[in-house]
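What follows is calculated from the coordinates using simple rules that are stated; it is not laboratory data. Everything quoted here is computed from the prediction, not taken from an experiment. Cβ atoms are built from the backbone, for glycine too; each structure is taken alone.
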Structure 1
Amino acid sequence: MKVVNCDKCLKDENETVPATHNCKQCKMNYCDNHLNLHNTSNKTKSHVSDLVELSAASTIRNCDKCLKDEDETIPATHSCPSCNMCFCENHLNLHNTSNKTKSHASSVVPIESQVSAAKNCDKCLTDDEEKVLATHHCKQCNAHMCENHLKLHNSSNKTKSHVNDVSELTSAGSSSGGSGSSVAASSGGFVPFSGNYNHIGTLGENEDFNFEFAGVAGLAIDPVNRTIFVADRWTFFEFDLKTKMLKNHFKEPQDRDNMHLCYDTKDKALVYVIDRCCASTIVKISRNGKMVFWENDGTGMIYSMAVDKVDGTIYIAQNGGVDFLSPDTGKIIKTLRQNIQGNNVFGLSRIDCMGINVNNELVLINEDTILVTNKNGKILKKFDKQRTYTQKCPQFEPNTNKIYCVQYGIDSMKEDGTCLTSFMNENSPYKFGLYHAGSGMVIALDSATGELYCGFAEKNVVLVFK
């Protein structure tokens, strides 16, 4: 077993002394001497029930450099036997490139996956002195939360912008004490799509029964629960993003075809449109079973729809403008269509598709132009497209600023419309190439794994590309 050092000895005395215990509340490892101080201090003596003896099954290792230099407890990923120290990924890179220690690189070994104890809600523990099992973890707050505190966290003005950094805790075996444990279901950070379009699977192909789609019309990813919803005519299917296996399905309440499927991470709800020829109905179905129907107050066809990542506001593109709908009532609370001179605020005759980029800004696209605007309609960026044609279903990739959308196939381009490439899946039984641009194809990008999902209605399949 690799040696785990006392965090206090390393931090305060610059000594590497083997630790014997770990405190879950402090997230620190202690030798026997510092354990005695910990257990008698007024500040930490109440933690005694959260102490665990370090063993091969319960060892918790923090990065020694983060603790010593920055006073932070960051989980270590690798250990160097020559230095007798543990490192996070950042400090490992420094260790392996430093003239003093780069010769150790060949002896560095990864730290085995740890089995962690069940996590308690940090707010319940600090505010109410109660031990309540946590269900979610926020990376930005570095805090575990129960369902009640999660709702407060996601609605607070201070923390509601963290919603995309919240991950659900899932079961992961037993701790050294034999009780069930939980670990964060990590979203995996950011992985860019390769652009190689390697076909790695098809949703439904591994079920133990004959599974078929009837008419794929929409895809929407739930980044917290790590699932993808497929709108298939009058039925919604939910698949696990990791296993690609079916988890759930339910009927559209009115047995109607739907379009513009979105997922609201704030309210944990599907949002979509039912087209009634001369009018449209917007439907919102929450995971808790709550269902609401709103008749569209605007007039004309809804060309595109998006949901705000922070507050759940619903944006619909119609009549050459964008209407903002309340996530609670469905009423139009704001409109971006005409300026004070009576001209179109965007200078566009039509908006073919719309989305929310990684900066939570509106991106409007038609056959000629790409506009990036703030929520007041101020044009932040305007680009002429490299090629003039209609594109649909935009997906925005973090860090790279790439946009993926559908036309006759799957297009990728930079935010300014340059570096345009088209993928037609020509060497496959599922060759693209539809008569109407964007008709019968939908896509969803999972930037946690670098996987691109493509719903192809002509063949009634959902393909997964890596």
Structure 2
Amino acid sequence: MKTQRRKRSRRINKGNLAILMVIAVAALALIAAGGAWLLSNREPAFMKSKTASSEVLKDKSKDVLLAVYYPQSEDSTFLAALSQNAENIFNDLKTQTDGYQKEKKPLMIKADYQMNVTQDRYVSLEYTIARNENETVEERQQAYFYDLAEHQWIEASSLLDEAALKWLAANLRVQLKNDENTQAAAYTLPVIEATAWDSGNYSNFTLKDGMLIFNFPAGMVSEKAYRWEFPISNLGEHFLLDVGQGRLPENNVRIAPRLIDPDKPMVALTFDDGPHPTNTPQLLNLLQHYDGAATFFMQGMRVEKYPETTLMVINSASEAASHSYNHPKLTKLKGDNLLFQLNRTTELVQELTGWQVTIKHFRPPYGASNALVKENSAYPLIMWGIDTMDWKTLDPVQTVDNTMASVKDGAIVLMHDIHAETVTAVEALLPKLIEAGYQLVSVDEMLNAKGVEAYNGQRVYSAYDIKD
């Protein structure tokens, strides 16, 4: 009898052992398949919110964990807006993960937030969307604005007018060129395009402590995600909300900052016979888009006729220069008539700007000069090394080809902003020059960067070709 009990006990022990082995093997299989998290109801630390008192939308499958958090609020209208916004984010993220199959561990995506309120009215809601795929974490930021008084979301881009966008673009480009981590790419066409003053490039920002905080995703302006802060007050009235941070006074002249690398090739585009009320602004916008500047040799009679366009040139990164008052051949003039043509445009610009800006360079009409012109000129005489013949061919393709065939470092290129065909040519020309490695600069910028000093009356054909 005792022997039978011992045998039965052994059989029971062996049975229990077999069951335990099956359970262990199953558990190991789950772990190997990346399903260990299914054995526990505990949430991975990665998926938890860093903000207390949050609401959350969640989705959980064997392949994907998804959580979108949003703030609580006693304002029922605001809470409904927050909830709907979170639902929109949740649905977008869920759509992006449809069909995802894990390799080892489930994909984890969490949208968590930080919130700031300005003037007890404007809510900045910044989401950090973190994606954890097999322990590799990527993050991006997305900002939203809400007006508690009007109970509505505000498009961030609608808070910045055109002048603000241009000012931001100019300052960001200087920042990127000064940052050793981004300066190499800052001169390339993709980054120049990504920092252009299109509102979409500057729509992802929040407000905090008087600063605009911009977030650029990895690959946009640098290899890694890039965060940039800019004082709201520096935008003056061009930031379209009064958020109580004070404003810098608006000046008649506000020249955008520029940073030129003297060791990189550069070319100076020049435009004669303007300003033109349509073509000149279009050229300025193209130049600003491509982080460029040029020199506009203006006739005084057109400065008088188009003062607003003249101020657009002066307030841009480009250079305003003189092309006489009404384009006579200076070699046929002398005395007061010659002095009038040499100096009147400068006087008009000074009067227009309250004497804040003066002219540094002069281009004689037709490139014609003689000893008397050179003796009486208070400026270097800026000639050209490349004549695009835009005025003659009125052919944008030919204008581009003529430039690219002869361009080299230090070149001065002649064009005319009174022709619409030239605008078309420049739109195609600028990216070609950038891709060829050139910086787009004004004559003044180029001479300064090259350390070239041109004296009054000297003729300048390029940064390397100056004649008495």
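Side notes on the structure shown:
- Structure responsible for 66, 26, 16, with semi-axes √(5λ) of the Cα gyration tensor in Å calculated and labels 1, 2 on offer: 2
- Structure responsible for -2500, with helix-only ellipticity at 222 nm (-39500 (n - 2.57) for each DSSP H run of 4 or more, over all residues; to 500) calculated and labels 1, 2 on offer: 1
- Of structures 1, 2, the largest value of distance in nm of label points 7 Å out along Cα→Cβ at positions 108 and 132 belongs to 1.
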